[in-house]
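Just so it is clear, none of the values below were taken in a lab; they were calculated from the coordinates. This one's a predicted model, so the numbers in the text were calculated from it and none came from an experiment. Cβ atoms are built from the backbone, for glycine too; each structure is taken alone.
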Structure I
Amino acid sequence: MTNKETKIFSTIAVLAIIGILLFIFVGLKKPPPEAPTVEYNYYIFTQIEGLWETTVKERGQEYTATFRFNPTEVENLPVNGNKTGFRKPPIYLTFDPDASKDQFKYLALATTELSLHLIRGLNQSVEAACTKNETQACADRPIINCKSNASVIYLLPKAPAQITLDNCITLSGEGIDLLKSVDRLLYQLYGIMR
């Protein structure tokens, strides 16, 4: 082989190696998977890190609302009664302080998520309350139940998962099902579901 042939062969070999490396690093990369989406009543829900997001418009402002469950996962959750609205501000989020430690973690999560939506998304005034004053956590809280003349959402960590609209709104469900009741109510308050 001559010097000229060696240079050509070397150039082709280097270009081939570069081409193979580019193919490996660029060509074999798969595009990121598309996030799961659900369309429901003209709203698009996108699953991001296990939660469902959509954009709602309240009082002329767009707001990104995040939920644990998409509407199709809670649309068959029973809603009993016919309460149409809240009496007056604030909305009291109340619970029974005798809940077990396992129930309490879901109560805390449900109360937090519900509060965020009511305050940020629906512009409501919210106050934490207890149904009775038997624990240190309730010492400085208002004592509110469904018989109180107030706007009350009672979180009940017991089966079955459902919403009861009566003198107050009762959201019930055992474990994670309590959060299904919360999301179902929020979909109704946002007008995404009836």
Structure II
Amino acid sequence: MKVTFAHGLWSSTDSSKAEWMRAQGWDVLTLDMRKYGWDQAAQTRVVLEAIDEHGPFDVLIGSSFGGLATANAAAQRPDANLRLVLLAPAFGYDDLVAKTLGDAGMKAWEENGEHAFHPPGWEEPVVMPWSFVEVARTHSWPDVHHPTIILHGSADDVVPLANSDQMASNYPHVSLHIVNDGHRLHESLGELISITRRVMGA
């Protein structure tokens, strides 16, 4: 089975999820999601490039911010034969950032033109320009045209399960598979086997 894998915002091409997929015998194209930049438009471009230059794929898989980028890319290819599996996708990312920083933090970011984030486990902070927020506001809720299954943990404390539930409620060809897990879904990767089979048969 040939799949893409788009990692999350603070993850990398060394993602353990991609390693797990390869261990199942899958042909995985792991995308360098920061190839063109940090914002959602730049990361969507990476997925589009994979679809257009390296496809066709059996399934497009994306995690968190990479899941959102996968959905955004597919939305720009509505007539393509695509199937998506999204792992705790960061739908509603604009609101998530705003709630995390609060009104004062967002105002300071806009006035300063940049904000420094210190991802867990990273030695150096990441400085994000205000344009990151502006792009998020237009890319947080893409239209979903293709058969899609969302895998989301009931204990996710990063992206609310309600956001995925909203997408599944809005689109009849989107289904939500809930597991007892957190945002990283490390205890639920085995669910990918049945989920990918389901979406391929859609």
Structure III
Amino acid sequence: MGHRLTQIYTRTGDDGTTGLGTGERIAKDTLRIEAMGDVDELNALLGRLLAHPLPAQARDCLVRIQHALFEVGSELCLPGMDYVRITEAMVTRLEHETDHFNEPLGALKEFILPGGHPAAAEAHVARTVCRRAERHLVALFRAEPGNQAVAHYLNRLSDLLFVLARWLNHAHGQGDVLWVPAQPAPEAGA
């Protein structure tokens, strides 16, 4: 399976830098490392979501996404290389999966709040981290060129995670948690 990691700590990052797959060392607070960290955090959150009992179709979809997110990380850690792992076909697949999970749901007529079933709440948290990863990636790609399919993938993935959260609530017999606008305070003296 390739090379083995035998020692976890190397002390090479003690100076505030980290190594990329190219061998280059860059500061840990660069846009590239921010985006890579967000993608890693998102993948960990999907792992936590997968720790819940889930219907097989949701589980299969999320496992496939976890593997794709590892590919996103590998692209980001090899800047300037002709190394493309995420394609527009993968973006299209996310669109089809979003449509599939959205089909049994009622039309969304109101804003919803994150929550409901614990698995749905986890999907909402993953969605917000996905949006952050996308924001950092957009900033990175403004500063230096990159595979735009990666940004498209994260954009569609956040949509899928929103729909999947609704679908998980539906699958567990729970409705959406609807936002109730605050009522204005009565005017003084009224």
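Highest-scoring entry among I, II, III, by distance in nm of label points 7 Å out along Cα→Cβ at positions 11 and 67, is I. Structures I, II, III were compared on Cα Rg over 2.2 N^0.38 Å, for residues 91-170 alone, and the highest value belongs to II.
When helix-only ellipticity at 222 nm (-39500 (n - 2.57) for each DSSP H run of 4 or more, over all residues; to 500) is computed for each of I, II, III, which one produces -19500? It was calculated from structure III.
In this comparison of I, II, III, the computed figure 18.5 for Kirkwood radius over Cα pairs in Å is attributed to III.
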